[in-house]
Structure I
Amino acid sequence: MSRDRYATAGLFVLLATLWGLSFVATRAAVADVPPVLLAALRFDVAGLLLLGYAAWSTRHWVPNSRADWLNVGLGGLLFVAAHHAFLFAGQQYVTSAVAAVIVSLDPILAAAFARLALPEEAISRLGAAGLVVGLVGAIVVADPDPGSLTAARSVGGFLVFLAAAAFALGAVLTRRTRTTLPVQSMQAWMMLVGAAILHVVAVAIPGQDFSAAVWTQSALVGLAYLAVVAAGVGYLIYFALLDRVGPVEVNLVGYAAPVAAAIGGWLLLDEAVTFRTIVGFGVILVGFALVKHRALRAEVSRARS
C-alpha cells in the first residue's frame, strides 16, 4: 500500500471514529439538554465554523440565486433540522450503538427514495431485495415490543428511523436540485438554515427552551464535541476524503461508525452491546451490499487495477 493509501485509510478510520463517538456525545448531552435545543445549538456553532472555512477556501461562499437557496433550504430542513431533531429525540431512549446502526440505513433508504424521485436511478430486483433486508435488520436492532409500541425502546427506535429517512430523502432532493454552489458553502448554509428551523421548533415545543437545560459538565463537553469536533473537524475530513476516493467509498464510513459508537458507549456510558444489535448490523450490511452491488463491484475492480 502506498503512503497516500495509508493516509487515506487513516483519515477514513479517524472520520468513522469521530462520527461514531458523536452518538455517544449526543446520548450524554440529551440527559441534561432538551434534544431540539441541543441540535440547534450544535449547528449554530458548526455552521459558523464551516461558513468561515467556505469564505476562506472559495469565492462562491454565499448563495446567489433562487436555485441555490432552494437547494440550501431543502438540505437545512431535511439534512439538518428533521434528521437531528428526530435523532437526538430518539437517543433519549436507545443506546449509542443502536442509534448508529439504525442510521446506517441512510444509503438503503436513499436508494428507495431515488427510485421515486429520480427515475434515471433505476433499482434492480437484487437492489429491491436489499431494501427489504436492510429494513429487517433495522427491526432486529430496534427490537420493538409487540405488546407495547409506545414503550420507550420502540418510540426511540422509530424516531431514529425517521431521522435516517429524513437524511435519505434530503440526499435525493438536494441531488436533484444541486447547483454550482461549492460543497463547503452549501453545507455551511444548510447548517445555519437548519439551526434557525430548530430554534423555531424549540420555542414551539414545551420544555425545549433554555430554561429546561441543565448545563452540566457532560452537557457542555457533549455540545462542544458535536459542534467543533464531529461537525467542524469531521466535515473537513469528509471533504478531503470525498476528493480522494469519491462518494461511494466515503459513504461507507456510515458502516464503520457504529463500531466506534458501540465501543465508546461501552467505555464512557457503560452501555451494553447486545447480540441483537450485532446481528441486526450484519443484516443491514448485507442489505447495503445488495442495494449497492454494482457500485461496490466497480470499486473493487478499480482498486485491483
Structure II
Amino acid sequence: MDLEHKTSWRYLLGWTFILLMVASATYLHDVEVILPEIGALTAGTWIYRKADWTRQPRKLFLAPSGTAVIGFLVNRLPTDYPIKVLIGVLLMLLLLKGLRSNLAPAFATGLLPIIINATHWSFIVAIFFWTLSLMVGVRLQQRQPAIHSAPATANWWQMLGFSCLVLLWVSIVWFVGQPQMAAIPPVIVVFFEATQQPDYSVKLAVKQWAALTAAATIGVGVHLLVASWLLTTVLTMPLVYLLLLGLRLKLPAAYAFPLLALVLPAEMFDKLPLSAALAAAFFLGALLAYQRVLGWVRAVVTEN
C-alpha cells in the first residue's frame, strides 16, 4: 500500500511539473516555452525512474540543453528543412558521444526548434530552466549519491546505422513531397533507445508502435476539441497514462505527443497521427529486419 502511495505521489508530482510548464507558456502567450520532451523526461525520471536516465543527473541538463542549442542554431541555416534535420541529428549524435550519454530525449529537444522554427531566445531560456529544474528534482529524489561513472554509449556502428536510417527516411519523405514528416521526435527517441537493446522483440515493437500512434491521435484529437493549451494537457496526460497501462508498457516518449500537438505548425498538426504511425513502422520495422538478418548471418557462419 505504501508503495502504491509513493507511486501515486510521483505521478501527481510529475504531472504538476508538466502543467506548470504549460501554464507558464499560457501566461506568457509564448508557444516556444512548451517543450514536449520535458513531458517524456519527467515521466522517465520522476515517475518511472529509469536508471539509465537518472544515473547522472547533471546530464539531464547538459544533453538536452546542448542539443537544443544545436537545433536552435541549425534552424538559422539558409537551407531546406530536411537538410536541417539531417545536420541537426548528426551534430546531436556527436554531442551525445562527447558527453558519453545515451539520453535519447535529447534528440527531441534538439529537433524541436527546427520543427517549430524557433527564433526567440525564450526557447533557450525555457530549455535551461526546465531541464535544470528536472535535474534538481532527480537529485532531491535520489536515496543514494549520484553515480559518476559514465554508462556505455552507442558505438560507432550503432551511430552509423541510426544515421543511415534517418537519412533514408528523410530522403523518402522528401522525395514523395512530404518533408514535414522528416522529424517526429518521440519516434526518433524510441528508435534510438531500441537500437541499444540486444534483444528487441516483435511484440515490444508492436506495442511501442501502437502506443506512439495512439498517443499522437490522443494529442491531436483532444486539441481539436479543446483549444486551451492547459486544459488539453490536463485531459491528455491521464489518457496517455491509461493507454500505456492498458498496453502494460512504460514508454516515456508517449507523453511528449500531446504536448507536441500543441506546438506543431498547422501543416504538420493534422498529419501527426499518420506521420507517427508511418515513421514508427519504418524505424522499428527496419530495426527488427536488421536484427533478423544479422541473426540469420550469424547462424550461417556458425554452421560453417
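The numbers here are math on the coordinates, done by the rules we state, and not lab data. Bear in mind the structure is a predicted one, so any value in this text is a computation, not a measurement. Cβ atoms are built from the backbone, for glycine too; each structure is taken alone.
Key figures
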quantity: Top of I, II by FRET efficiency 1/(1 + (r/R0)^6) of positions 14 and 174 (r between Cβ atoms, R0 = 30 Å, to 0.05), largest first; calculated: I
quantity: Structure with the greatest value (metric mean count of other Cβ atoms within 10 Å over residues 102-109, set I, II); calculated: II
quantity: Test item: mean count of other Cβ atoms within 10 Å over residues 214-221 calculated as 13.5, pick one of I, II; calculated: I
quantity: Relative contact order in percent (Cα under 8 Å, 6 or more apart) - highest-scoring structure of I, II; calculated: I
quantity: Structure with the greatest value (metric FRET efficiency 1/(1 + (r/R0)^6) of positions 30 and 206 (r between Cβ atoms, R0 = 25 Å, to 0.05), set I, II); calculated: I
quantity: Structure with the greatest value (metric distance in nm of label points 7 Å out along Cα→Cβ at positions 94 and 238, set I, II); calculated: II
quantity: Highest-scoring label, criterion being distance in nm of label points 7 Å out along Cα→Cβ at positions 46 and 278, among I, II; calculated: II
